[in-house]
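A.B. asks: Right after this note come the structures.
We did not get these values from a lab; they are worked out from the coordinates using the rules stated. Since this is a predicted model, take the numbers as computed values, not measurements. Cβ atoms are built from the backbone, for glycine too; each structure is taken alone.
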Structure P
Amino acid sequence: MVYFSYALLFLFGLIIGSFLNVLIWRYKPDQNVFAVSRIGGRSNCPHCFKILHWNELVPIFSFLIQGGKCGSCRARLSLQYPLVEFLSGIIFVGVPIFLSRFYDIKNFVFVSFQAPPWFYGLVFVWLAIFLIWFLIVAIDIKEYLVPNELNLILAVLGVILTLILFTHRESLLISQASFLKHLSLLFTPFQNIVLGHVLGALAGSVLFSLIVFLSRGRGMGFGDVKLAFAAGLILGWPDIGLAAALAFIFGGLWGAILIFSRRKTMKDKIPFAPFFVLGALLTVFFGFQIVSFYFRLFQLE
């Protein structure tokens, strides 16, 4: 039953990944990400523009069967198609498994609905968050911007997530209020879930606003400020602090590599959202381990 449950989630994730590909490929900066006029048409080959049949649209399998080429003109197709679909499938399996372990939900099987109802709501919200983060990364790499509507959706999801955690706080241990677990108590003056998430939103937005102001917009754009605000609502304090620190570390290292290899100059733009999302993901999955390692490194624990 367990394996069947996660197999269904993976297959559903593949389907959602196919839809994400449509959103990514057809996105234009002057339009809404979800504009029906742009995403409503039938899929076609990006090279010969032949309308694709259903058997050419099966996630991953069609790409593999056709050898990664268009069935009509035989032009090579982008690896983005199967990669996005596969990663979406992994999200739909990995997120519920991780959350069930983090919140100590025993014998969690998704399709049997034996877990507490609030936990299923939490899983759906986090799945949506991961998918929106996925979209933001892909679009920022492609267009060097973070769409406002995606940041707005993230902020709404952050509010919903905060309300779920607050209304069911009696079901949570202190160590489950933050992905840093009990180490979060070293960085926060209070343990109120709502205040923690509000402070996270303020901390993220103020920090990034200062960077925009001091760099006069050359360091990053206001899309990153909005992303930090939404991520702060989602992660809360002090998790958002770790996410931002990791983002700057990895972003700085990557920027240095590009500059020293002469692929970029100091004046060139580098999309920052992928590094911010990477920092958020590392905080969610390994936040406690990272902070614990840091303390051990300086013999603070």
Structure Q
Amino acid sequence: MVDVAVEQLPIRRMASLSGVNAVTLRAWERRYGLLQPLRTPKGHRLYTHAHLQLIRRVQSLVERGVPISRVRALLDSAPEPAQAPREEEPWRDYRDRMTAAIERFDEIELDQIYDEALSVHPVQRVTTRLLLPLLAALGERWETLSGSIAEEHFFATYLRSKLGARLQHWVRHGSGPKLIAACPPGEQHEIGLLLFALHANAAGMRTVLLGADTPFHEMAIAQRRAGAAAVVVSSSVAPAPARLQRALSGLVRDTAVPVFVGGAIAVRHRQAITAAGAIPVGVDIEEGVGQIETVLKQKEGANERPD
């Protein structure tokens, strides 16, 4: 695995990971002196994990209302270690309040907290800093708590409704490549898939959601009828590696488009997925969306080259 501390990423990849577009990153560098990327021998920009952390600090200041022209001075006067705890405080508060609302099955309060976070932070940041850590903490809580099934169903139903409404907005305005997104047979939990779809649509792609427990051959049918550029399979549960490999091989063969696999199975069964001709994208939603975007653009560029 590549060490993220030393990995060098092109500007398009950094834009995908950070949620800040390439034009803005260049402006932050040239106009405000906020970034100093590395350069290839041909002059192309390269960014490291340290640059990503700096970009997130800039985002945090801008989101709190600091003019971009003043950010450089604030960064110089406030070292990162002193800033980080303050940046985490609002997210911890959101998570604690949402957990308390879930305990009381209080949908009105839950909705107010979630909308409050969205009113001051972009949806991608709310997903990575609020929803994903909250879901992880709730998963641990639900392992031993009495009433955990009721809480899980309550919160899943709430998120499905909220994320679905936001996805409908993106679908109406999207114009990028179309993706079939589904959970495979046996996977009943689709919140991870919905969060992926939200990020993919925010990146300009269009998702066709098939939801939970979808047979692989049905994914292929949907891909052909929709004319989708790729299929994305998301799951935390999976059959034996050999069975998974056979199912994915059939999907790759029947669709003739890139097939991406995300979620826990992309980590546990990476070898079987690769052997099937599919592409594992792991559990990090932002990185997964960036990888899909890169593969599809490379494929599009290859198709446009003259013979």
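A.B. asks: When you work out distance in nm of label points 7 Å out along Cα→Cβ at positions 246 and 270 for each of the structures P, Q, which one comes out largest?
C.D. replies: Q
A.B. asks: Then there's this: Please state which of the structures P, Q yields 19.5 when mean count of other Cβ atoms within 10 Å over residues 158-165 is computed from it.
C.D. replies: P
A.B. asks: One of P, Q was used to compute mean count of other Cβ atoms within 10 Å over residues 190-197, and the result was 17.2. Which label is that?
C.D. replies: P
A.B. asks: If we compute relative contact order in percent (Cα under 8 Å, 6 or more apart) for structures P, Q, which one ends up with the highest value?
C.D. replies: Looking at the calculated values, the largest one is P.
A.B. asks: Separate question: Comparing FRET efficiency 1/(1 + (r/R0)^6) of positions 102 and 278 (r between Cβ atoms, R0 = 25 Å, to 0.05) across P, Q, which is largest?
C.D. replies: P
A.B. asks: If distance in nm of label points 7 Å out along Cα→Cβ at positions 30 and 262 is calculated from each of P, Q, which structure is the one that comes out at 3.8?
C.D. replies: Answer for the origin of the read-out: P.
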